[in-house]
Structure 1
Amino acid sequence: MMDSIEQNKQTLERANAAIAVGDYEGFLCYCTEDTRWTFVGEQTLKGKDAVRGYMAETYIEPPRFAVELLTGEGDVVTAVGKISLKGRDGEMVSYSYCDVWRLRDGKLHELKAFVIQNMDGVPAYEI
């Protein structure tokens, strides 16, 4: 039987797979209704509707990302990697990120995201 840490990691992997194909509602099924996303130094989103609006605004097309490290402890899963997003100008912008997720009842509840734009310009899909 899989332990809760492995189940939590699998939940995040499934949710990310939905985002990768543009299934944002599918992703939101893995989140609690009162999910809270904090982008450190930028903004905090509260609830699925706020996240839905963020995705509609930010994900002009599905982001491309590569997870370099996925680890868990208790109800926390941490993912480190790179993500590339298409900007309004049509150019891809690459970022390095560290997402710290807290799960509640098997769903993604709280995110603390540390996101930094890569100046080397290497997109996530070239890793």
Structure 2
Amino acid sequence: MAHFFVNVTHAANDLDRATVGLVLAKNALAEGHQVTLFLSLDGIHLARADNYIDGLHEPTFPSIRELFDALVNSQQARIWVCAGCYKKRGLEETNFIQQAEIVGAGAAIKAMAEPGIVPVYY
């Protein structure tokens, strides 16, 4: 099976992109692939521990909450949050769900350089 590195760069600012990125990650996981969900730029908001994603819903798709919770609750997807991105937006590590791992550019580059990685960007 492949390893999908799904970089989601949007949240409420572009629900279409955020939703499709999560749909692809969820479906890859359901098909038995390894998934790393890398949340960068405004995508970092998806992993906030508050109710930020509640009510975010792109028509014809499952809600952001449903998609994100499916990935988190699977306990198989890695949820990564870009360190520089959350700091730029004035957030702290404590603002994110416990399952989120704060990573820098080095970790992202290393993961994307792995053999067999399938990079997906939204």
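FYI, it's all coordinate maths here, none of it is from the lab. Because the structure is predicted, anything quoted here is derived from the model rather than measured. Cβ atoms are built from the backbone, for glycine too; each structure is taken alone.
Given a value of 0.96 for Cα Rg over 2.2 N^0.38 Å, calculated from one of 1, 2, which structure does it belong to? Structure of origin is 2. When P(r) over Cα pairs in 10 Å bins from 0, in percent, for residues 27-82 alone is computed for each of 1, 2, the one that comes out at 22, 54, 24 is 2.
When relative contact order in percent (Cα under 8 Å, 6 or more apart) is computed across structures 1, 2, the figure 26 traces back to 1. Each of 1, 2 could give helix-only ellipticity at 222 nm (-39500 (n - 2.57) for each DSSP H run of 4 or more, over all residues; to 500), but the derived value -8000 comes from 1. Taking 2.6 as the value of distance in nm of label points 7 Å out along Cα→Cβ at positions 3 and 35 derived from one of the structures shown (1, 2), identify that structure. It traces back to 1.
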